Structure P
Amino acid sequence: MRRKIVAGNWKMNTTPAEGAELLKGVAALKSTIPADVELIVGVPFTHICCVKDAAAAAGIAVSAQNCADHESGAYTGEVSAKMIASLGAKYVILGHSERREYYGETSQTLNKKMALAYEQGLAPIYCVGEKLDEREAGKHFDVVRRQIEEVVFHLTPEQFGKMVIAYEPVWAIGTGKTATAEQAQEIHAFIRKVLAEKFGAAAADQTPILYGGSCKPGNAAEIFSKTDVDGGLIGGASLVAADFIAIAKAF
């Protein structure tokens, strides 16, 4: 059976102290979720040291939200994969739509980041997804296929086996809009089909694919009930411990 994962992406929210309190709230409620659901918190770089011990004690994995595309050097303000791994993070979110849109990240950039993440033992949570105009033009399958082929297809089978995919309908992030459960299933099944073309059906079938577009306690159960949806990459709702846990309970 595929892993069930609920990952929070805190984005640029909370101070380190506030983040530690949020993590404490999540940890206190973790025993109420199904035992086979893995929780991940994607925290700002500044928070990793503040939450890692409590997260580890509660069986919650820590993820960074990004990493640099260089190993080290004169890159003021950047944070390397090696730095992130040395702090105890297990995952790193790569290719988030906000990184692509606001910071111009390309597949070339992401291939560099992906290689560095794997070198340091970090497991990527790789984000794919289309914008509203691409969805309305019927190009969403083409966009998602390209994002997979240009990055994921460069991985070795061993590397691919450690990856988590997150599908983000960009038009549903922070807008209050949500893809229907049927739309989520359709594109998740398509992603699995594309992955199988490169890595084989068995490997693709074991890859967790998360839904990442305005998933909330009220719609999580319906979305998670679909065959190819293995959990969620949660934005705003991950900033409220009770809501985050309620989503994890939706399994």
Structure Q
Amino acid sequence: MELKLFIAGCIIFAIAMTMQIFKKCFKTQTSKKLFKNVYSWADTIWTALIIASFIMFFFIQAFKIPSGSMRNTLLEGDHLFVNKCFYGFRIPFIKYVGKRYGALKNIKRGDIVVFQCPPEALTIDEREHGVKKDFIKRCIAVAGDKVELINKKLYLNGIFVKEVYAIHDDDSVSQSFELFKSDGDYQKAWENGRFTSIPPAFVRDNFGPVVVPEGRYMMMGDNRDFSFDSRFWGPLPDEYVKGKAMFLYWPITRWKFIS
């Protein structure tokens, strides 16, 4: 979105500059007045678009919750602001790769993060058409953490984690399946996003153990039984992170800072 605003601003700027070149062609009082009004609007719009694209890339971006994967923390249709400078920023208007600069804090367990959907989470058709979309999930584990789900219960580095924010709307518990011959094969398949091609029940309730690789994060939705997350498409690479969910502003009855 920020790139589209920037390009639109540049186009309108070019139009405004072109108008200045042909300014002398407007000789009558009526045409001069029309020129002045149109130029004034063009000048205002391109400035506003450039500033908006700058703010959206570096500081704040509006985001709408697209699905129920974060229930009941965030609901479908909720509108919130994402703090894009909290985890640092990258060079504007290029692919989301590379080092972030000026980070205030690092991503930690429990943070609700907005990120660009990794390729492994896209369908084949979406990948072929270059689709880009954003996800919002909670960071469950960071690099070096050992993660395991046993009958829907989360164990982090061998210790049970009581997650007050997580809900389970499906009372049934899928049995544990032996998918690979060794933990190493399981880890490699998970890192490569291969679990998207197997039935969800195989990893939804019983998962791991896996170790989150360097520069990656384990992201999961609070609505555990109905969330398409890192259990399936693998650990999230740091380069896809956009920002931290900050403030829910709509609907008004649900105003709150997000933690």
Structure R
Amino acid sequence: METLDSIKIRSFEVKVYQAENGYRFSLDALLLADFPALKSCKNILELGAGSGVVSLLLALKYPKARVTGVEIQESLYRRAARNAEINGLSDRANFIHADLREIPKILPIGSFELCVMNPPFRKTGTGRISPGDERATARHELKGGIEEAIKTARIMLKNMGRLCLVYHPERLGELITLMKSNALEPKRLRFIHSHKGDRARMMLVEAVKDGAPGVTVLPPLFVYEREKEYTAEMREFYGFLPMPTARSGPDLR
């Protein structure tokens, strides 16, 4: 069973089919699509594209870009390709069914200005495994982890190309070490909180291949003002005019 959902951030809107009981994107995917700050871009790579929502939103955000999404799960790959079709983006948003570790053998290396990813953040054997293969693979490192993803991003990015990802704050130290060992210099960092006074639930990170040292820590993003009410920043993000409730958009995963 599937649902057809309309997703809007700022002035960009897409429709996506999602499994009713399988993998479904979360707010962190939408924040990732919004995070890149390039003025223009021609070639974008998404590692772990899921149902394609991030790739499709980036295709709208950068109308002159070609976006390639890589997805290892066949069911999600097929859904992503179908979602590109129903949004009229098949000419610029292409999806590949492959293990991201094989991408350097499939696509030209050093050819992308921007790489984005929302990788599984739970190590195998930690946390509760989500029911169903789609959700388990999306959240746990069952088919490759952050180290392989970072290495692939480095290989596929042009010099001074940018990597943007959303990840769990408790693995920040590990992430920074991996980035630096792969010539990816962290440049922007933003923590995402459910509300003021709450610990950071996720973080957005940007790194530049062969970039100079120096990182900017952006102001924190708070999702909720109070229970079931978005902050002003999130209302602007979703393009809401009236005061919405928290049920109007997906939660953080």
**Asked** Which of the displayed structures (P, Q, R) returns the greatest value of distance in nm of label points 7 Å out along Cα→Cβ at positions 37 and 189 on calculation?
**Response** Q
**Asked** From which structure (P, Q, R) was Rg and Dmax of the Cα atoms in Å, for residues 13-116 alone calculated, if the value obtained is 12.7, 37?
**Response** R
**Complete:** One of P, Q, R was used to calculate distance in nm of label points 7 Å out along Cα→Cβ at positions 77 and 149, yielding 3.5; that structure is P
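Coordinate-derived values only; no laboratory data. Just so we're clear, the structure is a prediction, and the values are computed from it rather than from any experiment. Cβ atoms are built from the backbone, for glycine too; each structure is taken alone.
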